[in-house]
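Where a number appears in this text, it was derived from the coordinates with a stated rule and is not lab data. Just so it is clear, the model here is predicted, and its values are computed rather than measured. Cβ atoms are built from the backbone, for glycine too; each structure is taken alone.
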Structure I
Amino acid sequence: MLTEIEVEKLFADHRIQAFQVEIEGAVDNGCKMRLFEKNLHDFIDFCGKRNIDTVFYHYTYYDSEAACIGEDVLDKVIQRPELIEMLQPKIDKYNEKINKLDFNKPAGLKVYCIYQGVFIYVQEDDAWFEALGYTNAYIAAMELFTKDADKLLEQAGKESKKRQDIREECRKIILKDPKFHGCTNLSMRRFYSKEFFDKNKKYKDAFYSEDHGYYDVLPSDFVEFVWKEFKSSLASSKDGG
């Protein structure tokens, strides 16, 4: 693709001034037409035959941030925090490769003129990003996931079983805790929940991932489930008595 100097010299050689511009907002308010299957030389010929002596041009670029696989992409493509967490090392490695690319390299060049109130332009593209084997962040995330989907799902099942075992252990501890028995209203149980899980990281980790948030249930809601079980057991004891 031509550089700025090369673009301006090319047009200057044909007595046409080319000005580089920045696009601030849409150029779609008026009519805009692209010369069909034409290149810069065809465009110069068009301008020369119509005595157009001024044109404008600008480059387009790939968005480096959009090219990386971010949390917004993962939340839509994979969704499950535990799968994202297991895939994270590969995602980080992919993003590292993306960040090493030169995004100052143009992906396209558009040259405009105005003829009879109409924007006439030609466009040259350089799909260098795709040529290097990269693709849309959503597609890249899906490809990374599907490549090891079976292993990830198997591992996710094991991790889920491990979390459930820890939660069961947690449930038994809370059920036997006299301090918990005295939490007779929601506000007290909310305070108990925060204090308990702040002091017991092992149990908090069974509900929450620092990288991707809560798995499926809030610790405070879990405590409410335990409370209902505790109240039910008290009612059963009374009925039995």
Structure II
Amino acid sequence: MKNILIALAFLCASSVVKAESLKMVVIGNSVSQGTNIFGIGIWPDWNWSSGRKIDSHLMKLERERNMTVEFRNVSIVGATSCLMEKEIYLLGKNFKPDYATIEIGTNDFCLIGFNTDIAGHIKNTVDNLLDKNEQMEIVVSPIPKVTSMYDAIGSKSKCRLLWDIMCPRLLASWMTTEERNQVQKKIDKINDEILRVANQYPQVKFNRDLGHRPIRANEVSEVDCFHPSVLGQQAYSDTTWN
């Protein structure tokens, strides 16, 4: 009898400390794949959302909620906001997320221009996710203050050359300060539209501060002068989490 009681006590104790499980999905573009952090290519273990080599959202969830996290990173390098529906399709029918991060928008400006309905695409994506699980927590990231990179590292000729090729609408070397300020106002307006969408859903968290926060020099990849470095990925994670 004594042995049975000890065994039962052990099982009860184990059930208390055993971590619950949580399913997570990462939706976005190359930032969420950890692109060009250490060299040309993707380094997903270092991404802000599900990376295990930095204090990402996944690591924070496991630590602060005592949960194990199963994740699927379906973000696509080069994706614009209209591709998020495709990313959700990549999840498959049987994966039901409890937690999602959405990071998108910069490629819309670089590749399409400002006539793009980023907020509308995010709303559709949120609706599609909630169809899978109406109790899901969704973190939507603002579009970062990309134009601030010119002040941080615009003195480097390599960076100006890369920007002229990769994203002249935001960072072209021939743009004046006033022109960049006008571009930033357009980005701010779209972030405000995304905020209005986020406020429609109690399941959605949106920290507008990331869109106001200037990007620092050490937060930008030295490989391409555009994607986040390790420190940039960490700052992205911390700001969107808080």
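Data table
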item: Identity of the structure behind 6, 18, 16, 14, 13, 10, 9, 6, 5, 3, 1 (criterion: P(r) over Cα pairs in 5 Å bins from 0, in percent, for residues 90-129 alone, calculated), options I, II; result: I
item: Distance in nm of label points 7 Å out along Cα→Cβ at positions 34 and 194 - highest-scoring structure of I, II; result: I
item: Value 8, 30, 34, 16, 7, 3, 2, 1, 0, calculated as P(r) over Cα pairs in 10 Å bins from 0, in percent, assigned to which of I, II; result: II
item: Structure responsible for 15.8, with mean count of other Cβ atoms within 10 Å over residues 42-49 calculated and labels I, II on offer; result: I
item: Origin of the value -17000, where helix-only ellipticity at 222 nm (-39500 (n - 2.57) for each DSSP H run of 4 or more, over all residues; to 500) was derived from one of I, II; result: I
